[in-house]
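Asks: Okay, got some structures for you below.
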Structure I
């Protein structure tokens, strides 16, 4: 038998929300100006898969390859670095006109912040970005990871000097541990989800992702008709939804949010659509570790409710197939190394276009021969052992 893919559609999109003003073109230009001041910055590749698009009957497919971001193999450092930069600037009253990487690495910054540690919880990529930023600025970080986290991801964080450890609880409870630890020590919590009275920092993190969004629109030859984007907390998906709604206006692409069955908190919230956030509890077991989150970011949900039409809950094999297809390209297409979470959105696109039983979803998404599709590969092989197990050994096939 095969696990089914579930779809829900929200009709009342293209409205507005209170966060729209924070995800504009001007904001994106500010974030990219800062990121461009980091010596190792360059725009990540936007890969055009022409051979596959023709095979699947689409006008075009573009995949943003975030495995090339700052040699960190994932996009998350964009958010952590922009957030920490603004935290430091506000603490030391550095005007935004002077907010550059060079300014933040001066000795007076480290002296003024003293023993400050930046604290966070992560499944891997966000914590690595926070640790990398802190290390580059000569500062310190403490990172908590949920049970089941890959040892390689822990080692990658520790390599940047972080005090990092794996807990014995799931992601959402690990966030609570990090929050309590930060409050006890009087240190800032750099977390990419919002909750009661905690919005300024996750908002900054989400804004940091706009550098990627601006790179995309600068390079795309035509306006995309469809965006397939995976979500855990929803921070990246919400940021892109808000930005594309501002940038493209009425021509905004149809946005489809992708989640694993066992951590589909945004899907459940969209399905209920009753004005409340809906959560998922338990182990949140999925190969898509970066998406194993049970409580949506409230800022992200506000943006998605206003601007994202479709929500998908899917089994793990769909992401696994996405990894294989991207890693073994069709025709003359370029190879993309994409991890379990990174390939989720693309994996759903491939399943959608090759599985006849999903024809009804194709109709509802209005995807056809004229469609120009955008996907984001948010990470590379951040757990190389597991990547090889899935791609080489064929684990997580369609038949279960």
Structure II
């Protein structure tokens, strides 16, 4: 027996794209010209609401950008880090490493301050690094590193940056809308996120919440015309229009999604629902023998990494396909330190859907003849730790 969302699609237990409401899908069915007055007004409302979520009214502006989340991360780094600047990247997963790759391609000097994938970045280590470093102008961090699901202490990092008079850039992609990020308590220069994450809209739109004076200083910094957030901001402030063709339907969906976000109760309520999802998921998986990579204290309610079961009858590709046939899409792991897979807690779903997914997991383990999801001991040999060819294909395809 399979389970499906109201639209008939599988439930997406992923960190985005994710399951959206029927009303968000419906909003994308309309056509508007990019210079239509109604669309310009919708675009303005979306920008204002996003600034309000970040507590940046009066001090910050929202600059939207076409494309996936990585597009706007690259735009942030290229726009705000001057060509003669240097950024210190706090990395404890693949998305911190991706920022390093972006800087390399964009010709921005950078240094890495690395932490293990299962450990939050350390504000004290940052404090020590900045005390001995006169070259760094900016610090960049990922709020929720979905490689593992770990949440990084951005407020403490922001305080350290302020004490050393360095500018903070935040990749809030998988956290914005569910974990607090307030410009009044975390003095960031810019933070970026996307439509298809915790705001529960369709993918295709990134956005940057930036200090207005930082945007003004960023003139002529950008390494690419289409990724120039200063230029995009100037154009929108002038007439409310995009420089290049906007993703109209995605913006209409996001407008509807933000109405649902506010009706639910904003960041506090959405984060609470996701934490309920997390508890149901983790408690249920542990009852089946599975072990989480992270301790509960540093686990974000976004996506959970589970260690691969030791039972040789468990193969991830087979497990993935069986879950897919039952109406649930999960993710392979991205870790280098342990074989794993991931299950998300976000999207238009609640504890009932999480319990149904757990029932599917239990049934599939029975079909596979796997008595327990318990993983190998860390030093055990002969563990079911190496992905097969099909697993490798899934890993390569996963964003």
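Asks: Please state which of the structures I, II yields 15.5, 41 when Rg and Dmax of the Cα atoms in Å, for residues 20-67 alone is computed from it.
Replies: Clearly, the read-out refers to I.
Asks: Now a separate question. Work out which structure the value 34, 24, 17 belongs to, where semi-axes √(5λ) of the Cα gyration tensor in Å, for residues 124-339 alone was derived from one of I, II.
Replies: II
Asks: Output the label of whichever structure in I, II has the greatest value of Kirkwood radius over Cα pairs in Å, for residues 4-131 alone.
Replies: II
Asks: Let me ask you something else. Thinking of I, II, which structure, once mean count of other Cβ atoms within 10 Å over residues 148-155 is computed, gives back 24.1?
Replies: The read-out was computed on structure II.
Asks: Another question, then. Of structures I, II, which gives 0.95 when FRET efficiency 1/(1 + (r/R0)^6) of positions 316 and 372 (r between Cβ atoms, R0 = 25 Å, to 0.05) is computed from the coordinates?
Replies: So the calculation was done on II.
Asks: Which structure, out of I, II, was percent of Cα pairs over 30 Å apart calculated from, if the result is 34?
Replies: Going through each structure in turn, the value belongs to I.
No value in this document is a laboratory result; all are computed from the given coordinates. Please read all numbers here as calculations on a predicted model, not as lab measurements. Cβ atoms are built from the backbone, for glycine too; each structure is taken alone.
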